[in-house]
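The following blocks contain the structures, represented as structure tokens.
Coordinate-derived values only; no laboratory data. Computed from a prediction, not measured in an experiment: that's the story for all the values here. Cβ atoms are built from the backbone, for glycine too; each structure is taken alone.
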Structure 1
Amino acid sequence: MSGERPRTASVAAMANAHSHAFQLDLRGIGERVGAAGAADDFWSWRTEMYRLAGSHDPESMAEVGRRVYRQMAAAGYGSVGEFHYVHHRPDGTPYDDPNAMAKALALAAVGCGLRITLLPAAYHRGGPGRAPDPGQVRFCDPSVQAYLERVDALREWAAGIDGVSVGLAAHSVRAVPSEWLEAIAAHAEAHGLVRHVHASEQRRELAECEAEHGCSPIELLDRTGFLGPRTGVIHAIHVSDRDVELLAASNSIVVTCPTTEGNLGDGHLPGLRYRDAGVRLAIGTDEQVRIDPFEELREMETLARREGQTRFALLAAAGGDLWGQMVANGAASLGLDGEAATIELDLDHPDLAGVAERDLGLALATCASAGVVRRGVG
């Protein structure tokens, strides 16, 4: 009836544990590499990503940051981990302020109402025994010490800004040698910082790591002290039983990005194996092909059900509150203390209309979308 008050509910805003803000503008364009036919995969997509990364400066990075973070805030996210690796000028020389790009993103996020954990990523090479490609030189630092000094300067700047924190990241075991992983892990431990890394996303990555180190990426992270309860391992798709054991024993958090992993043809998270081992999971938007935490949860849950041909998957294991579990794990992966901001849901939205209050948690992971968010954090 007209005049009736809308039915609403408040829930904690979701933590987006893995974002590359600038990749928002790969939407559509990133699919053009389909002309490569059977050879089209993550590695061909990466060429277009490098072109886009090469076009940015601090002003344009701030602009795309504002666009993507507004969408996140409206969709139900309340915090973001920005895995940032576009650091320097296109020729690799630092800006007058070596952290200008990261600061632009931090201020954009705060301006949109999000808490942000900047995760400046160490990058040094194009792969084992390879110099960086032309598209990678602006990501790179000359030494791990130079990288850590730059991050410490960023931490000092962020200490005076509400809503901004800083962690550490290694881009991948491809992009840095093992001694960099050791140094980054030790620095994180010494200063109580979170640390993130892409790992086990692609089978080629596994082959290269085996050839260089005689082990899997997860085993290398364990060997170098990188794993731990404040570690976010991004993707972790192609893993052995030993890898799963190491992730569980270290209490590391696996950050899955289902819509991106599907778009790039990476594979899918072995969700039931992680469930059974007790590995903590969080979600991220990664390349921003979709900005909708409900969709990430639904795809994660659906893939797990298909994997085991069962309806007792991640949602059931979470006691019916997969949303709340992902909020908590995502915040932990970003080093965010305290209660999350809240968002308001429209219970009369077609996605949720008719859902009983006691079933709301079940519906958020199976049939809701960002359209149910009546009031986000922005």
Structure 2
Amino acid sequence: MIKIVTIIGARPQIIKAAALSRAIKNNFSSQIQEIIVHTGQHYDTNMSQVFFDELAIPAPNYNLNVGSGSHGKQTAAMISGIEEILLSEKPNAIVLYGDTNSTLSGAVAASKIHVPVVHIEAGLRSFNKVMPEEVNRILCDHVSTLLFSPTKTGFENLVKEGFNANASAPFTANNPKIYYCGDVMYDNSLYFSLVAESKTDVLSKNNLQKNKFILATIHRNNNTDEPLRLNALFKSLNDISENNNLDIVLPLHPRTAKLLETNLFKENYAAIKSNAKFKIIEPASFLEMVALEKNCKLVMTDSGGVQKEAFYFEKPCVILRPETEWVELVECGAAIVADADENRIKEAFTKLTSKTDFKFPKLYGDGKAAEFICGEMVKHLEI
């Protein structure tokens, strides 16, 4: 049996971890022991605990409770806490998801004491190192032993960066193995889509009708912290709502909530508050997000995860960032990058709502990525 330490800290990681924990419980319980470490990077109950409860994820074995803080302060606390746990638990590997400070901290802590790193969502690149997430994912990839990319593009990015596509076992940080295996979030979306609407009243509670509303999410700090960008985003959403008689549903991230009243111009804030169709709601749980994504007309988001989830449910998406790691969505015509530009956002909305020939190819695997990952860990990590 192998022992893995799984690091989670932000909402998307908690959700992704559900797929791996489910695969271990259902198919690998005699071969994999999972120790879950919650860094506490997202410490708000609505952004964390609700996902453990709703998705039946095992309770964390450890919680570092790092909370908020500067990148340096937060990362340093996590590196120290994770290192201590790794020295105590002596796992065969550490499993890291995505590109957050929790990911970076786990990669640094493990690599310094020679614990193999397994990176799920490897190879994704925005090619914009101004984004903290881009730096985190690059650094994590380059100290990893097993790298699981959800897309062919991610796999190709790793090859371009010097990873050997044909490496032979045994695998180490100096001789890593890279995979294109599909997306664990696609596993989750398939699994939970059947129960989402029966287990949540988010649609009825907000008087939403199928295909009659836009789902929007805004949380990245370059959007929330820069008043000009935040105003462009909210004015665009409000204008689209009023001009097309469409509801806008915006589950409000805690970061955005703190900055909304201070960073929005008074006229924009007043316009939004007076628009009954602009519905700002509490942060949505995963099942609520699935219900919203399945039933909306269109998605507008700066979240990488929500971009993909829109695609899973065959919904067009306006990307509120200057670039995307999920280039396949743009290439197949399902999404348009509009940044925080009023004209581009409105043009993208018009183009996507008038388009009738959408194609949603199977870009993200067969819904069994977590099982594949577990199988490869068992095969290559046992000492």
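Table for the structure above
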quantity	calculated
Answer label among 1, 2 for the case where Rg and Dmax of the Cα atoms in Å, calculated from the coordinates, equals 20.0, 69	1
Top of 1, 2 by FRET efficiency 1/(1 + (r/R0)^6) of positions 6 and 62 (r between Cβ atoms, R0 = 41 Å, to 0.05), largest first	2
Of the structures 1, 2, the one that 2.9 was derived from, the read-out being distance in nm of label points 7 Å out along Cα→Cβ at positions 134 and 358	2
helix-only ellipticity at 222 nm (-39500 (n - 2.57) for each DSSP H run of 4 or more, over all residues; to 500) from the coordinates reads -12000; which among 1, 2	1
Structure from which 22 was derived, relative contact order in percent (Cα under 8 Å, 6 or more apart), options 1, 2	1
